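Structures given as structure tokens follow.
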Structure P
Amino acid sequence: MLAFFPFHQKERREIKTLQMPTAWMDDQLFGYKQHNQGEPRELLQELIEKTAEQGGCLVVDIHDYVYDEALFPGWAETYGWFLEQVTSRSDFWMDTPGKIADHWIQRYYSILNVSQGLTA
């Protein structure tokens, strides 16, 4: 997924709030198994590979209460596995949300400055 500035249609301009879409939320993966095709780790591995391939931004939303093994069996273990997969790679950069936002904003303006826009 790529970070972006939403577009305000009425005012025909970008809204200066960077959006970093969530690629994975814990309950999305585990709580709605009937809608998911495949095992959680397979789905996450595919997400990791696609994000790396596209140079995207992989944002995850994990709630602290899912670390209760009695209520959410396997969720924390899968999250640990996910972190191991991402941190063991050389093609992922992990940082605070603020630093990631700064990076994407700088990237956006760098591209904008060299862009000649759409041509007819």
Structure Q
Amino acid sequence: MIMNKLEEFYFKFEEPEKSLFLALREIFLGWDEQMSECLKYGSPCFTYRGKILCYHWKDKKGQAYVLFNYGKLLNHPLLEFKGRKLMQSVDVDPNQDIPIDGLTEIFYQAKKIIDSKLD
């Protein structure tokens, strides 16, 4: 079976990370019909109306996280700057429930920011 680079990203991980990243992918793409996915910097990048909204990845310590663009403008208790000036992240543990409600609240904040810039 020949896989594209996006598929390779998801299937290079062992469980439970593989299932976590596949679930996050499904959640992100289900938020809005204008969401799409591409590969940037070696990780899946999710765009809304052509603007980067978030990525998901693992840090050097093995912690999975979702990194939100426009982080400087977002406000939610799950978000942390972690040494970045413009982006904030949410840690996600593959052995815990995904904080879907919190991620969705952050998505709607980011969506408003993108919509205001494009309209």
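Every number in this text was worked out from the coordinates using simple rules, so none of it is lab data. Everything quoted here is computed from the prediction, not taken from an experiment. Cβ atoms are built from the backbone, for glycine too; each structure is taken alone.
In this comparison of P, Q, the computed figure -10500 for helix-only ellipticity at 222 nm (-39500 (n - 2.57) for each DSSP H run of 4 or more, over all residues; to 500) is attributed to Q.
If Cα extents along the principal axes in Å, for residues 21-84 alone is computed to be 37, 23, 20, which of P, Q is the source? The read-out comes from structure P.
Here mean count of other Cβ atoms within 10 Å over residues 61-68 was calculated and came to 12.5; which of the structures P, Q was it taken from? Of the structures listed, the value fits P. When relative contact order in percent (Cα under 8 Å, 6 or more apart) is calculated for each of the structures P, Q, the largest result comes from P. Taking Kirkwood radius over Cα pairs in Å as the measure, the highest value among P, Q is held by P. When distance in nm of label points 7 Å out along Cα→Cβ at positions 53 and 101 is worked out for each of P, Q, structure P gives the greatest result.
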